[in-house]
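Q: Next up, some structures in structure tokens.
Each reported figure results from applying straightforward, stated rules to the coordinates on display, with no laboratory input. Because the structure is a prediction, the values reported are computed rather than measured. Cβ atoms are built from the backbone, for glycine too; each structure is taken alone.
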Structure 1
Amino acid sequence: MAIQTEIEWTDATWNPVSGCTKVSPGCDHCYAERFAERFRGVPGHPFESGFDLTLRPHKLDEPLRWRRPRRVFVNSMSDLFHKDIPVDFVDRVFETMERADWHRFQVLTKRSSLLRRYVSARYGGGRAPPHIWLGVSVEDQRALVRLRHLQATRASVRFVSFEPLLEHVGPVELHGVHWAIVGGESGPGRRPVEAAWVRDLRDQCRAAKVPFFFKQWGGATPKAGGNRLDGRRWMQYPAVEGRVDVGGDSRPT
């Protein structure tokens, strides 16, 4: 069975790799690391090695066995473009995604230059298939370079996750972006998000006709602060999903 998840913008998670290393301030309070390290040293547990980078080849064909179409977040417990993951293993992940074309795969990375390089090499003068969505995380102004790398990536569907949003990122160039997710941080030591930062991104998305998904305000737990912005839930998806008009306001609450 697919691994069900409480992440609002996806249906299931698939982790052919787990574990990672920190690359920027958005990693400081990593939920995946916090979860995995709870089980370090527990004999026989999937996270017996904590958050050490671990390849899980036995999981490579999982999505092929899931017959019901769903949105699948790839490597929620890692980063597919970590420099220590062998390229031939990344190839095998992409081969599975290409074969399981009844799903929508959501690949999210902070290692945007490696994403761009890999996709260019794999698809040459073409583009990644439209059911493989490629995205980057942007938590602050310095991380906006990842968005520029994404825009130069040969993707059919591009998305950006402003989570955890740690500061006002200012004007954002959204050309070629098909979806934006925004969320505040949760858990121990969380850094609060300001409503003005979220509203500014929402308004930029509306002006650019980019579907906007507000995931959470954050708090002690992900759902502690809810996900209402100005009295409504903003839970739009890319037009390729056929779910919303990209110029619309929100999903019914």
Structure 2
Amino acid sequence: MKTKQVIDHIVHWLKAYLDQTGLKGFTIGVSGGIDSAVTSCLCARTRRPVLALNMPIYQAKDQVSRSADHISWLKKNFNNVKGIEVELSSIFDQIKKSFPHDIQDGLTMANTRSRLRMLTLYAFASSHKMLVAGTGNKVEDFGVGFFTKHGDGGVDLSPIADLLKTQVYDLGKRLGIIEDILEAAPTDGLWEDNRTDENQIGASYAELEWAMKYLDSPKKDPLSNRQKKILSIFKGFNAANKHKMNPIPVCLIPGDLKE
């Protein structure tokens, strides 16, 4: 991949899209992971105003510190970046108090965390006349649907959604993203036990990328048991999460019924 050209292309695309909207800049949530680090850096390279939000909700200390370190790195390298920490744990506690206990299963509350962050991002973006930049990559957004509907999937534009996870890492190295982020195991940061993405999915991103490519162009060579397992995992997530990846269905009313 021609990383420098890809970086220049995305930065140009971001500036062109922003100019069309008439808005002032970008708001982005920084999690301490590679996707948000790369995306926030690309937004910063537009030289337009960027709000980088660290939004801990009972977060593991290493995630909070990586996020804070990345925001400090952004501010050091780009004078158009403003870093903000919004501690959301107490608000999350209030939501838990308001919700009936019988709906507070692990997945529901993990998704609630993501949606609380989305609400926060849009509050800042609205107030500052900005766009919310998404951080999803191609495997997450169009392969397995590994995101929260109306949570981290609720964004205004997706700068890296046509890049595989390994390609995002390539951009991260080219951009000079700090080593702690490059080396950290990918995690959505939505679970109290600090589980990784691979723990949740059952496959690494490299394996999911292989499955995505294989299904696009199947080979006749025999598959190993692990490869068969990866294909099963990929197909299962893809089927279950179609409702996230496809446009919201609209019930079209026949014209004669509306006359």
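Q: Output the label of whichever structure in 1, 2 has the greatest value of relative contact order in percent (Cα under 8 Å, 6 or more apart).
A: Of structures 1, 2, the maximum of relative contact order in percent (Cα under 8 Å, 6 or more apart) occurs in 2.
Q: When mean count of other Cβ atoms within 10 Å over residues 71-78 is computed for each of 1, 2, which one produces 23.0?
A: 1
Q: Now, a different point. A value of 1.00 was derived for FRET efficiency 1/(1 + (r/R0)^6) of positions 79 and 95 (r between Cβ atoms, R0 = 35 Å, to 0.05); which structure in 1, 2 was it taken from?
A: 1
Q: Please state which of the structures 1, 2 yields 1.9 when distance in nm of label points 7 Å out along Cα→Cβ at positions 143 and 175 is computed from it.
A: The read-out comes from structure 2.
Q: So, one more: To which of 1, 2 does the computed value 44 (percent of Cα pairs over 26 Å apart) belong?
A: Corresponding structure: 2.
Q: Out of 1, 2, choose the structure whose coordinates give mean count of other Cβ atoms within 10 Å over residues 7-14 equal to 15.8 when calculated.
A: So the calculation was done on 2.
Q: Check the numbers for FRET efficiency 1/(1 + (r/R0)^6) of positions 47 and 215 (r between Cβ atoms, R0 = 25 Å, to 0.05) across 1, 2 and tell me which is largest.
A: 1
Q: Additional query: Quick one: helix-only ellipticity at 222 nm (-39500 (n - 2.57) for each DSSP H run of 4 or more, over all residues; to 500) came out at -6500 when computed from one of 1, 2, so which one is it?
A: The read-out comes from structure 1.
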